[in-house]
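Colleague: Structures are listed in the sections that come next.
Just so it is clear, none of the values below were taken in a lab; they were calculated from the coordinates. Because the structure is predicted, anything quoted here is derived from the model rather than measured. Cβ atoms are built from the backbone, for glycine too; each structure is taken alone.
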Structure I
Amino acid sequence: MSTDAGQKRILILGGTAQALNIARDEIAKGNDVITALAGRTEAPTLPPGRHRIGGFGGAKGLARYLKEEGIDLLIDATHPFAKTISENAVLAAQQSGIPLKTVTRAPWQAEQGETWLKVADEAAAAALLPAGARAFLALGRQHVALFRSREDCHFILRVVDPPIEPSTDSRWQWVIGKPAQAADTEKALFEAHGITHLVCRNSGGTAGYAKLEAARMLSLPVVMIERPLSNSSRSGTASVSDNAAKSKR
C-alpha cells in the first residue's frame, strides 16, 4: 500500500495543535502524511505534508477514501468536541479494516481560586447566565445560536474570521482573532469589555488556556461546558503539549 518500502501513508483528522505536531513527527520519520481539515476557517494553519479540505460524506465516505488512497493508518487528532467525526472515524476504520489511533488531551481541571459552573451543553450554559451578564463566549460562531434568546444579557463573541454580515444587535460584539497565549492579554481584553462571565468548552491542552488564567486573575465565574459523553473516554498518546498542560495542575 505504501509508496516506498517501510513508508506508511497516514491520514490525520486534524484541525488542532496536536495534529500539527503529529504531522511533523510522522513526516520526520519518512511517512507520507495527509491531514484532513473541516474547512470552517478561511485561512487555516496548514501542517506540513499534503492536505484535504472538507468533509468525507460520513463514515462510508471516509472508509471509501481510506481504501482509495491506500491509507495504512488513520489518526483521529480532532477537537475533543468533534463528536461526529470521531464516531465516523471508528466506523470507517471498522468498515475498511484500517487501523485507527485516537489521540486526545486531558481535560482542564479547576484550580484553587477558580469558580466553575459545569454544564452539559450550550443550552444549559445559556440558561445559567444571570440577567445583566456580560459574557465572553469562547465557543465559535456555530455554537452560539442558543444564547440569542437571552435578551437580558450582553455577549462578546471571539471568532477567527470576520462575520459576513456584521450583527446589528447591540447586545452582541465581535472580537476577531485567535485566543491569546498570554494571560495578561486575555485579562486586558476581559477588562476592556467589562466581562462578568466566561463561557467555554473543556477542550484541554495549552492552546486557549490563557483565558482561564485571566478569569482566575479577575475572579470571574467560568461556565464550563463538559465534553460529550461519547468522547469523554477517548484514549491515546499524550503529546508534549498535553504534558505541559497537565503540569499546570
Structure II
Amino acid sequence: MSSSFHASTVDWLGCWIAAGQVKPGESLKVEADLGEQLGVSRTVIREAIKTLVAKGMLEVGPKVGTRVLPVKRWNLFDPQVVGWLSRGGLPENFVDDLLDLRRTIEPMAVRWACERATVEQVEAILLACNALERAVDSGIDYNRADQLFHECILAASHNQFIEQMVPALGALLAVCFEVSAADPDELRRTLPIHKDMAEAIAARDAARGVWACMTLIDNADLAIKRYYPQVMADKKTG
C-alpha cells in the first residue's frame, strides 16, 4: 500500500468529517463506496479508518459499523486533527476553550522559562522575537514566526509534560494567531509586548514576563472577538 495514498486518504476523510459532512453518531459509507469515490482500494480505506479511530474521531463495531464520534472524544492535542478542524472553520467555543488553555499553561511556562531557560534557549527566544519583528515589517510569515516564538518559550520551561505537548500546542496556537492576526495593526501593537516578554525571560524577571504573557493573551481575546466571524466566514467561502 502506497504511503502517499494512505496519507491523502486520511487527510481527505479527516477534513470531510471535521467539516461536518458526517455528523457525530452517523455512520460512514461502506468501505467499497468510499474507495470508489476516492479512487483507492478498500485496503487503503480500511487503514485510513484505523488511523482516524486512533485519533478518536471514529469508532468501529459489529453493530454500529464505522461511526463518527463527538468532537469531545477527538484527540484535540493531535496537530493533524486541529488542522482539519481549522480548515473547515472552528466553532467559536473551540477558540474560547483554547484561550482558557493558554491562560492556564503559558503564564506558568513563562515563569519557569525565566527560572530555568539555558543561555542557548534565551538566545533562541531573543532571535525568535527578532524574526517576529521582521515578519511584522514585511507582512510575510507572521503566524509562523509568532508560533515559533511561543514554542521556544514553552520548550524553555523545562517541564517534560509541556515539552511533549509543544507540537500540539503549536498547532493550537497557530489557530489562535490566525484569527488574532486578521488586523495588521494588531500585530504592530502587540510587538512591544512580545519584546517585553522576551527581555523579561533574558533578565530572569518572572513577574514582568507573566504580566506580558497575560497581556498578550488578553489582547488576542479582544482581537478574536472582533475578527472571528469574518475570518471563519472567509474560510467557509474560500
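Colleague: Can you tell which of I, II yields -8000 when helix-only ellipticity at 222 nm (-39500 (n - 2.57) for each DSSP H run of 4 or more, over all residues; to 500) is derived from it?
Modeller: Details: I: -8000; II: -25500.
Value -8000 for helix-only ellipticity at 222 nm (-39500 (n - 2.57) for each DSSP H run of 4 or more, over all residues; to 500) corresponds to I out of I, II.
Colleague: Assign the value 139, calculated as volume of the Cα convex hull per residue in Å³, to the correct structure from I, II.
Modeller: Working: I: 129; II: 139.
This figure was derived from II.
Colleague: Looking just at distance in nm of label points 7 Å out along Cα→Cβ at positions 95 and 159, which of the labels I, II belongs to the structure with the highest value? Could you put the intermediate results ahead of the total?
Modeller: Values: I: 3.2; II: 2.6.
Going through I, II one by one, distance in nm of label points 7 Å out along Cα→Cβ at positions 95 and 159 is largest in I.
Colleague: Here's another thing I want to ask about it. Have a look at I, II and say which one yields 19.5 for mean count of other Cβ atoms within 10 Å over residues 135-142, as calculated. Write down the numbers at each step before the final one.
Modeller: Details: I: 19.5; II: 14.5.
Working through the options, I get structure I.
Colleague: Tell me which structure, out of I, II, gives 3.5 once distance in nm of label points 7 Å out along Cα→Cβ at positions 31 and 215 is calculated.
Modeller: Working: I: 3.5; II: 5.8.
Answer for the origin of the read-out: I.
Colleague: Name the one structure among I, II that Rg/Rh (Cα atoms, Kirkwood Rh), for residues 71-206 alone of 1.04 was derived from.
Modeller: On the way: I: 1.04; II: 0.96.
Derived from the structure labelled I.
Colleague: So mean count of other Cβ atoms within 10 Å over residues 127-134, computed for just one structure, reads 17.8; which one of I, II is that?
Modeller: Of the options listed, only II reproduces it.
Colleague: Something else: When you work out distance in nm of label points 7 Å out along Cα→Cβ at positions 7 and 47 for each of the structures I, II, which one comes out largest? Can you show the working numbers first?
Modeller: On the way: I: 1.8; II: 1.3.
Largest calculated value belongs to I.
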